[in-house]
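In what follows, structures are represented as structure tokens.
Each value in this text was obtained by applying a stated rule to the coordinates, not by laboratory testing. Bear in mind the structure is a predicted one, so any value in this text is a computation, not a measurement. Cβ atoms are built from the backbone, for glycine too; each structure is taken alone.
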Structure 1
Amino acid sequence: MGQRADALADRLVRVNNDLIAKVEGCSDEQWAKTCSEGWSVGVTAHHVASSHGPVAGLVQAVASGQPVPPITMDMIDAGNAQHAKDHANCTREETAALLRKDGNAAAEMLRGLSDDQLDRSTPMALAGGAPMSANDLTEMILIGHPTEHLKSITEAAG
């Protein structure tokens, strides 16, 4: 809808495509290496892929003025630990497919936001009750999250 939204979506697509390329280029040995998060490359990549949808939903809720759940770091940590157990044997193929599907959907959602929607904010438990805008959430989590994990994956897998 706006240039800012398009620019954010383009950044998300770039990091997501870089992650897909890394996933598809991993050998079995690289896929099993341990990242700085303490998870395998595979689990870390799948973690990012499975996060796109919920994070995009959070951005969209803030952008449209809907209430957001009181998400805390303890809740996120517990969910991440469970995800690591549940997806310990994920494959490169399923992870790349999920990155494509949910990454593209998140980018399209972003492209539909106006500047006013990106500027809309709400108090976030995750930020100690401080307000966060849809733009902040996009920068820090929707784009920042895969960017940071891609660095870790690259360091582990080479």
Structure 2
Amino acid sequence: MKVKGFKGTRWQYDKKVISILTKYGVTQKNGLVCLAGFMRIISPEFVKKYKNRIINIHPALLPAFPGLDSQKQALEYGAKYSGCTVHFVDSGMDTGPVIIQAIVKVKENDTVESLSKKILKEEHRIYPEAVNLFARKKIKVTKRKTVIS
């Protein structure tokens, strides 16, 4: 599979990213890979190399509304609440173990833009919180579940 803007396969791209991460000391046992706005699926090899060391933020309360256009999905569904989720990345799309979530109320007059703005505010709050928990070794993953100590 080709990666847009990169002449090579997804795995070749991921190998290049791995070499850069390694250069900066991110290994299977050390460091954290933080994704935000990274709109592509990472290769299974990359995920395996950094298992439970890759986090992402998603503008929905996973497992609801994975993938693209989550705010639009929530509005079309008639959700009363939405929010955001920081989760570990696995080989699926927005399916990794949940670390932390934040809830926002969906109002009758919300638009994709207004809901996105409310969610973004919470994303800016919980993403650093999740990174801090990871750095302080406060997150334990057992199968699909995380426990915060």
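What the table below lists for this structure:
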| item | result |
| --- | --- |
| Structures 1, 2, by mean count of other Cβ atoms within 10 Å over residues 18-25: label with the highest value | 1 |
| Parent structure of the calculated result 16.0, given that mean count of other Cβ atoms within 10 Å over residues 66-73 is the read-out and 1, 2 the choices | 2 |
| Relative contact order in percent (Cα under 8 Å, 6 or more apart) - structure with the largest value, from 1, 2 | 1 |
| Ranking 1, 2 by distance in nm of label points 7 Å out along Cα→Cβ at positions 26 and 98, the structure that comes out highest | 2 |
| For -22000 (helix-only ellipticity at 222 nm (-39500 (n - 2.57) for each DSSP H run of 4 or more, over all residues; to 500), calculated) the corresponding structure among 1, 2 | 1 |
